[in-house]
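Take a look at these structures.
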Structure P
Amino acid sequence: MAGQGRKRRLKLDSSLLFMLTILIGLAIAAFVLHGWSGLGDGAVEGASTLVRIGPLVVLGITMAGMIQVLVPPSFVSKWMGEESGFVGVLIGFGAGIITPGGPYVSFPIAASLFRSGASIAPMAAFLTAKNLFPLERSLVYEIPFMGTNFFLARVIASLLLPLFAAFAIPLLMRLISGHVRLSRNE
């Protein structure tokens, strides 16, 4: 368990370092192209985005934490784990459709479920369905702007994609993992 914590911290640190490197590169480019005003404008735009999106990120991460506390890992393993089969995929599919919010909510929830024992196939169905059939986006934006006929045609045309993702992603991950191992041994 301690090794997992160390791995998780190392991954977080490398992600942070990567993002910091990109930020420094962008700041240098803004300064070279626009001087101090470019740096200031970029900081103001960043702060404005943080004010708009920051609360959503905090809420999404907090929701994921509450799910981990309220839903026992044994429940997640039973209904969305390796042995759940097609039922787990359908649960992931349905949960993806009804999960509110954008990626700030869905990815922390998916990570929380995954840490609690959900397997790759239901998580693939969850994230694919969330992106293809988000209920609130469909009701608030798609149907009013594009019409019911377009909405129904799009849903029918893409209905099998989350199920395909649930089948294909675990297979591709095994293939990629096998390839990575082979290249490390060579």
Structure Q
Amino acid sequence: MSVQNHKKIIDASKLSLILNRLASQLFEKHNDFSNAVIIGIQPRGKVLSIKLKELIEKNYNISKINIGFLDVTFFRDDFGRENKILSANKTSIDFIVEDKIVILVDDVLYTGRSIRSALTALQSFGRPKKVELLTLIDRRFSRHLPIQPDYCGIQVDSINNQRLTVRWKENDGEDAVYIYKKDGKN
């Protein structure tokens, strides 16, 4: 992605503060994580969930947090429609979710359809005691389904012809969030 036509709305410093706040909220609610697990929604929730796990373990001296990654491609309501080409990612959940509190993690909550897909896919792994949702960014005026995050890094009000891109240093060379119009202009 070229960033020349994109407006940076969150830089690395602010993103670090947001991540530390979210990690703190998770620790306050779940203490030692003996009854809670973190599951990142593939692909963009994976990096976020790893970062949160590392922050919690480092900042709060928690030794073992179960973390998994869930692919929702084949559970999407647009799967097989409109000649869309979808590429699947790998699901990796090597622990029991039965009677656990599952914290689903995704980078951007937009229409809510990915979260609905994740809830359906999660049923394949058992019946959690409770499911919570953590999103880095909530595009709150774009929802198609009645889904709201339990933990939210920041709310961004954007119009439908705008897109948000979360960039991670590990994959994209920087930690930042950009906004741009779908046609590529600001």
(message) Quick check: -29000 is what I get for helix-only ellipticity at 222 nm (-39500 (n - 2.57) for each DSSP H run of 4 or more, over all residues; to 500), calculated from one of P, Q. Which structure matches?
(response) P
(message) Given a value of 26, 21, 14 for semi-axes √(5λ) of the Cα gyration tensor in Å, calculated from one of P, Q, which structure does it belong to?
(response) Q
(request) Have a look at P, Q and say which one yields 22.8 for mean count of other Cβ atoms within 10 Å over residues 35-42, as calculated. (result) Q
(message) If relative contact order in percent (Cα under 8 Å, 6 or more apart) is calculated from each of P, Q, which structure is the one that comes out at 25?
(response) Q
(request) Assuming 15.0 is mean count of other Cβ atoms within 10 Å over residues 27-34 as calculated from a single structure, say which of P, Q it is. (result) Q
(message) Comparing FRET efficiency 1/(1 + (r/R0)^6) of positions 75 and 147 (r between Cβ atoms, R0 = 35 Å, to 0.05) across P, Q, which structure shows the greatest value?
(response) Q
(request) For structures P, Q, calculate distance in nm of label points 7 Å out along Cα→Cβ at positions 19 and 123 and state which one comes out highest. (result) Q
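Values quoted throughout were computed directly from the atomic coordinates according to the rules given, and no laboratory measurement underlies them. As the structure is a computational prediction, the values presented were derived from the model and not from experiment. Cβ atoms are built from the backbone, for glycine too; each structure is taken alone.
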